[in-house]
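Any read-out appearing in this document is the output of simple, stated calculations on the displayed coordinates, not a laboratory observation. Since the structure is predicted, the reported quantities are computational estimates derived from the model, not experimental observations.
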Structure P
Amino acid sequence: MDYGEINVASTADVERAIYLEPEVGKWNAGYAIALHRTEHGKFTIENSPAVKQLRRAIETNPDNDVLKLLLAMRLFIYKSYEEAERLVEEALERSPDHPQVLRYAGQFFRKKGSVDRGIALLRKALELSPKSSVTHHQLARCYKMKKIKLLQVGNHHARSSRVQEIRDQIITHATGFVKAMSDLALHYGEQHDISRAKEMFQETFKTAKEKNDNLHVVHFHYAAFQLYCKRDEVLAIKHYMECLKMNPGSFEGKGSEYKLKMIAEKRINKNTQDGEAYGILGFIHKEKGETSIAIECYEKALRYVDNDEYLSNLCALRLSI
């Protein structure tokens, strides 16, 4: 059996199997993987069901190094860095040529911020499993992080060719995942290939809607494309708003809130009577449930501009009190 690729009919089925045969390794492993993939919420390292079951699964599957990587990634979430890294190094020493071990280890080091080591491990995994779309996707994410770090330091002219090389790597490794597709479309825009970017975004919106998968992410990247590549602030605002409405608690939702505030405040600094800027702030506070502040913003917006949407939102907010 290729460890780590354990399929289970359902969590309930595996729980029953473990109850009947508590020492059977495959049941413990299957349950641990299921918990790792689905556990969300406010747990600690002490009460996390996934951590507890992964430890149990490793006891009953001591040669399964993928389980050690999954435990390491879960421990990383709970800031138990020393044990997490020890498990990763142990798994790599025992299974240096296993694609899954290499892929999870690469993902671990990306999250840790050791991007170059992550890239090296993922490249090795890709040599062993060249058609793995997941590995390609993880490599694209590593290169994206590398690009962000490079843009934050150094001389602009000195780094520009290196940034271009990294963008080429991102494009090479980005795959059919909706997140990766939208990221890739944005990179085409950054390379000034506007027609290709538009085509890619159109395809990505279509895929995201059909699969009901990460549509807010596509809106977020498309807003950035409009703002920075097309210099179309109006469309950027529209798509940042769509992202914020769809998933306010996500990374992209919070990023949209930040960008909208930035745009609004910049406009107000230029013109204190910019009604649309106050309307943007009203929208942000409305989405956050900050009713009284939203009402103030919409009232201020309507002093300077006639806007049916602002008036409708204002009336609804007043009625909600």
Structure Q
Amino acid sequence: MADQPPYAGSGSGSCSSVEPYEFLNIQLNPDGSLTRLQPVHTVPPSPLSLSKDLPLNAASNTSLRLFLPHPLPPSRPKLPLLIYYHGGGFLFYHPSSSVFHDSCSALASRLPALVVSVDYRLAPEHRLPAAYEDAVEAIQWVRNQARDPGGSDPWLKDYADFSKCFLMGSSAGANIAYFAGLRSADLDLSPVIIQGLILNSAYFSGVHRTASELRLVNDRILPLPANDLMWALSLPLGADRDHEYCNPTVGDGIYGEKIGRLPRCFLNGYGGDPLVDKQKELAKILETRGVQVVTMFTDDGFHGVEIFEPAKALALCDNIQKFIYASNVTSTS
């Protein structure tokens, strides 16, 4: 694809046979938009599965998909509220994509919790920080629901425990959850209380290659050229992978002391993920700033493994449940 622009993938140890545009099944258009060539199976909301869509911001064309446990608990208890940001390298997918619809439906039932899955704007049509802005807007939407119980959505009114709110994301969604937490630090969210962040296979990188990136340069899920290209298409124009949105180790940036004001964090990762070393670096940064951190890093697994292996999805859900209900989760690395 000689007509495609460079993907900022040059650097020591980045040699790979993977052609990133072909791997990702995308074509960059002259106006900077993407043609996404791979069809994605979507699922409509259904009252039978206790899911429904609500608008978030008409001007931005963003929305929310809500999930209740199925079947509903008979006693109608107040449930923890999980605000969920899907993965996809900032470029792909929506809450209606079957893989994320199914995982959110399962989370709602197994935890149990009320899950609010956020349909944020995608790059490169909307480069970062657009997704972060949408993520915070979803949190503010939840706050507004809590402040006006008479006019709130009946699902939130009847089932949500606004004092037990958690931000969760997988892959790029975990990156979004992290920055949504930071950006929310100065907001008056009462009566909503964000009790924790749940960061699964968090999506971070940097110009300097980590050992796990070099070891897994041709990873079948996230090869290094594809990773570099997704960052090149997502970061603000002119930024490299040492921008604070990508590399949490580059310094305080504009967030500074806000890092230490984050609630407790659960980081889950796998030894077969090229990004695992950067995830561990983030955990150390959080701990250094005094954040209560629970980690679950295991050798057995790869980036997005819970999508492919039900046993991994169940184990992750069990650990999230322990974290949400404040049980002891033993950190492993």
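Match the computed value 7 of relative contact order in percent (Cα under 8 Å, 6 or more apart) to one of the structures P, Q, and report its label. The correct label is P. When helix-only ellipticity at 222 nm (-39500 (n - 2.57) for each DSSP H run of 4 or more, over all residues; to 500) is computed across structures P, Q, the figure -24500 traces back to P. Taking Cα Rg over 2.2 N^0.38 Å as the criterion, the top-ranked structure out of P, Q is P, with the highest value.
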